[in-house]
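Quick note: the coordinates plus some simple rules give every number you see, no bench work behind them. Owing to the predicted nature of the structure, the values given are computational and were not obtained by experimental measurement. Cβ atoms are built from the backbone, for glycine too; each structure is taken alone.
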Structure I
Amino acid sequence: MSAIPRGDPSLLGRWWWTVDRTLLACIAVLAVFGVVMAFAASPPVASRVGFSELHFVEKHLLFVPLGLALLIVASMASPRGVLLLCAPLLVATLLLVACTLLVGAEIKGARRWLVFGGFNLQPAEFAKPALAVVCGFLLARREGLAGLPAAALPVALLVGLLVLQPDLGTSALVLAAFGVQLFVAGLPWPWIVLAAGGGLAGLAGAYAVFDHVRARIDAFLDPAAEPFQVEAALRAISTGGLFGRGPGAGEVKYYLPEAHSDFVFATMAEEFGILACLAVLGLFAFVVLRALSRLLEAHDRTVLLAGTGLLAQLGLQAFVNMGVNLAILPTKGMTLPFVSYGGSSLLALSLGTGMLLALLRRDARLESA
């Protein structure tokens, strides 16, 4: 039996009996996978860049409890509380994203980070969940798609700033999640086809303007020119077999630069096998499908649309990361939610997932919050 009585009127009691504890448990399991992979993959990476072997492990062990605490606190909020948090958060993060263009640290040719006492903050990561909630509210407050112009404005502003950094992967993720929200809001099929055409036109424009985009797409289309990271990831996956080489026995982490973050899925396959990867894939699929089924039962349009945006961001990011590792998508630096190392990403994903859990709580309604 639960230690918290069903009739407990406290905030904790009401949260415990209304939150989706199954989804909460799945997120916790993914976080455990992340801790295991931090120990397995990050020591060689840390040594290679001049840190102590446990540098990334220690930082990850700091971020995981912070992230889970942030997730739980966010999941305790009412739908109105989620909205009241996200409106100022979106304004603040948009300003911080703009600041990266002026004073941001340049890493690998992009200005996406602000440095605060040794911690690299990527404000766009926190802008994404705030944008999903605000857009959901703006779309839902008017009938049909009458709220589209108001919702499209902050999307266009964030995407414009991201392109200037440049961060085209995050831009594409934001636009794709917004597209899912529009689809759920009732966007007609002709407009969906038109939007898809606009996305392809944008991709063609990025191919023509940005050298790194052109190089990645050319390498993706030409197997003979396969990037080193992808080739190494595929080799690691193929040599891991069903059960892997064993914890610590992998080799790819000794020469793959992002073995603990962008390519953690390949490192997992090599050391723990395809079965472990299928377990992680199954967890993500279960989270997406269960959350989607709960959202479709929502009695509030804001809850439905805001939750859809948050869920789309989570599911699409996981899909992109695993797709890159399996060479079915062009390379893009994007973490695997809750499994990869990454401070800003982990904390922002925890916040977004916590808000999603808040919107999924039993009988969640904006007007009754």
Structure II
Amino acid sequence: MPERIKVLVVDDSAFSRQTIKNMLLKAPVVDVVGVAVDGIDAIRKTLRYRPDIITLDVEMPKMDGFSFLRWLMRERPTPVIMVSSHSDSKTVFKALELGAVDFIAKPTKRASFELQKIENDLLSKVRNIDASSLHRLSRNLRSVSAMREAERLPAPPGKHPDGIVAIGASTGGPQALQLILTAIPGNFPVPIVISQHMPRGFTASFSERLNRLAEIRVKEAEDDEPIEPGEALICPGGHHLQFRKRGERVFTRIRDADENDRYVPSIDLMMESAAEIFNGMTLGIVLTGMGNDGAKGMLEIFRQGGYTITESEETAVVFGMPHEVIKAGAARKVLPLKAVPSELIHVVMREQ
């Protein structure tokens, strides 16, 4: 029998506590060992029950989620999944910096498809995140703090880009993307496009945060905008990002996700579209995440003669997506996260 996963649910909303508990109890391997109404209550129950995973709300009385998270990572490091509403989107990324492994959208009182999506997402994360995930995440966060200044590159020529970098990530991705994008110089000569598994309402804040930290421009992608060198476009949550060519220019195409789509945004759709237009001038990167999204897209880039990089098990918070790329034979290079920026810069400059 598989070892059971002990979960502590921390939320000041009685509705959210009960809803999350009911979702978790649908998984036979999960035990909800307790619920807590604020950070002080969560400290007592963490010490008492020693959970394997904690789901944590941000806004709570007496002691908020940030204060509890700081105590937890100092006194008893435990994987944390933040539970947040769209209105808390800016605070989610602060929590991820403090050591939370991932987040889900907060349940609403509407019995809807969105509630089912949240349930599936939560159960998947609980099954795939463990102590080793937290260990790798902590090491990656130290690498982010220690990153040196970005390499300087010659200014890009005043022409439309003939190459592209396409990056896909899921659990652990926000921290990994921060490490990569803050290492890219502002005069990077090709565009970067990103599909990070993230619900609606969170990618705008995520893009704004990265834009403040990076030398290149980072923004949430809009429909039918031209892709430009020195710019990173992040697919909006709840949608898919593809591309179309008109004349010499390449433009974005934002599609609504279908309710049957397994991964949103889809890394495969973005990468396949990029490879169709840029052929061998596509550089594909798959970072940490659960599932197999990105394997088909990376295989298409590989077939078109492009370059592919996959994050290694050494640093991937969850090794599922990178492992599937490697298993498909679509990884030209397998690298620890901190080696990815210099490799992609080297490959792009070699092609200019």
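Annotations
- Ranked by relative contact order in percent (Cα under 8 Å, 6 or more apart), structures I, II are led by I, which has the greatest value.
- Parent structure of the calculated result 2.8, given that distance in nm of label points 7 Å out along Cα→Cβ at positions 25 and 257 is the read-out and I, II the choices: II
- At a computed -23500 (helix-only ellipticity at 222 nm (-39500 (n - 2.57) for each DSSP H run of 4 or more, over all residues; to 500)), which of I, II: I
- Answer label among I, II for the case where Cα extents along the principal axes in Å, for residues 33-216 alone, calculated from the coordinates, equals 60, 39, 28: II
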